[in-house]
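Input: structures, listed below.
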Structure 1
Amino acid sequence: MFFETFFRNFWKFITINLVYGILSLPVITNGFAAAGMTNVARNIGRDKHSFGLSDFFDTIKKNWKQALPTGIIMVLLYVVLAFDFFFFSSMENDMFATIGMATTFLFTIILTFMSFFIWTLMITFKFSLKQIFKNSFKFAFINFKKNFLCLFLLILVHAVYVGIALLLQNWFLLVVTVEVIFYILTYPAFMYLLIQFCVFPSIKKFIIDPYYAEHPDEDIDKRRDLGIEVEEKKPVVTEGADGEEVESENVFED
């Protein structure tokens, strides 16, 4: 289903990938690109129609106040972790360096798992930044198996790119150039769509379903927008004065 969805929207993704790449280059706007791409991938992943670039920029307009600081925070956290890796790897091989490297690696994995959820929670729910990071941290462990599978597949894709370049060393420059172009045009949408397939079922199970179990009549249209089935109410039938059955008015949600 994932590959069928991806290739069915392949040409639509190319333009969005280009815009995503341009918007991601300045560190300060990285969060805008992530929020916009997440919305497009979520809608397509839920088999809902997406207007592509229109949805991309509409999402940025609606969520920029959270997307901007979140993008900066995520970049800073990864910079700190990268510095920690460099710091501990440059130390002599002792127990302290080993523990430091292991701890940094663990935090990097957790932060990456959190990033799978952060943007979807941001564009889907009315959460504060604190709630977004708190819930993302929980989902990093709740959805651990699928998170790990998703990360493994993404690493595998990068390994294929590197492997092809190494196998074709005689045309290394040409191969790398083609790979970079192909990467820019295809990979961002591939990554965000794969993430949606891995994380949305868990979000639905632990946040959406419990809420609507308690509020069955609320946000009908929003549920349909997310591709969630809504049980239609049956008309209430009463017996008229002459004994005929009469359907009550206004029993359906608009």
Structure 2
Amino acid sequence: MCVPGSHAGAQGFGRNSGFIQTPFVQNVPYDGRFTFARLSYVTNSPEGYYYRGLPAWAHGYDVAERNLMQILTSLSTMHPRLETGVVYNLDDPQLFKYPLTYMTEAGYWSLSDKEALAFRKYLLKGGFVIFDDFRGLGGYENFAANMKRILPDARIVDLTPKDPIFHSFYEINSFDIVPMAYGRGRPLFQGIYLDNDPSKRLVAMVNFNEDVSNFWEFSGQGFYPIDESNEGYKLGINYLIYAMSH
């Protein structure tokens, strides 16, 4: 796989200065099992390499998804692929084999016209995407502008605990129990419904000013309290079950 936005050996930027690192990705062949699919893209700013020198799409890769798959296999009969996930560009035809995709740091997301068209087809044919781990007004504007290119008529709406995705496995009746990964502000949970109709399926789940995958990535390391990690896992499991049942 060719990973976009790679600059191996270049100087890093941001809080974790050093060298920019390009993660080694070797996608395994599709075998029918549920496999966590992460979206890669060109990082649109040097600031996107702030976390360990990684490109923005790779923040948390691939510890977060492997930990989530361990929880999924203990709670369900889905028998997901545990040893690895896959990483694809938004316009890769292989993506249509995976009903759920995940993107981190959409504030640094650079989108081509070819990717926009391909990903529109993916979502309208039944695909589901989780946007996680992004914050800041500029980051949100970049995300919203890219979604406008992908789904020109779609509305990004605020979700409430009454929306079905929060009851697909665990009963999440209040956002007050959701831990805040960044330590400031409140998370905003939004979504895009097919044809802007809440009676139809969600095609996109948006965690803004929040980093749910942080609780997956660092669970078991003592970085977060156990109860906070548990709530992060509950959200992740609900998202996966919803995607696979709608």
Practice task
Have a look at 1, 2 and say which one yields -8500 for helix-only ellipticity at 222 nm (-39500 (n - 2.57) for each DSSP H run of 4 or more, over all residues; to 500), as calculated.
Solution key: 2
Completion exercise
relative contact order in percent (Cα under 8 Å, 6 or more apart): greatest across 1, 2 for structure 1
Problem - For Cα Rg over 2.2 N^0.38 Å computed as 0.95, the structure of 1, 2 it came from - result: 2
Handout entry: Entry that produces 3.8 once distance in nm of label points 7 Å out along Cα→Cβ at positions 43 and 107 is calculated, selected from 1, 2
Key = 1
Practice task
Output the label of whichever structure in 1, 2 has the greatest value of Rg/Rh (Cα atoms, Kirkwood Rh), for residues 59-146 alone.
Solution key: 1
Practice task
State the single structure among 1, 2 that was used to calculate distance in nm of label points 7 Å out along Cα→Cβ at positions 91 and 179, giving 3.4.
Solution key: 1
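Values in this text are rule-based calculations from the coordinates and carry no lab data. Just so we're clear, the structure is a prediction, and the values are computed from it rather than from any experiment. Cβ atoms are built from the backbone, for glycine too; each structure is taken alone.
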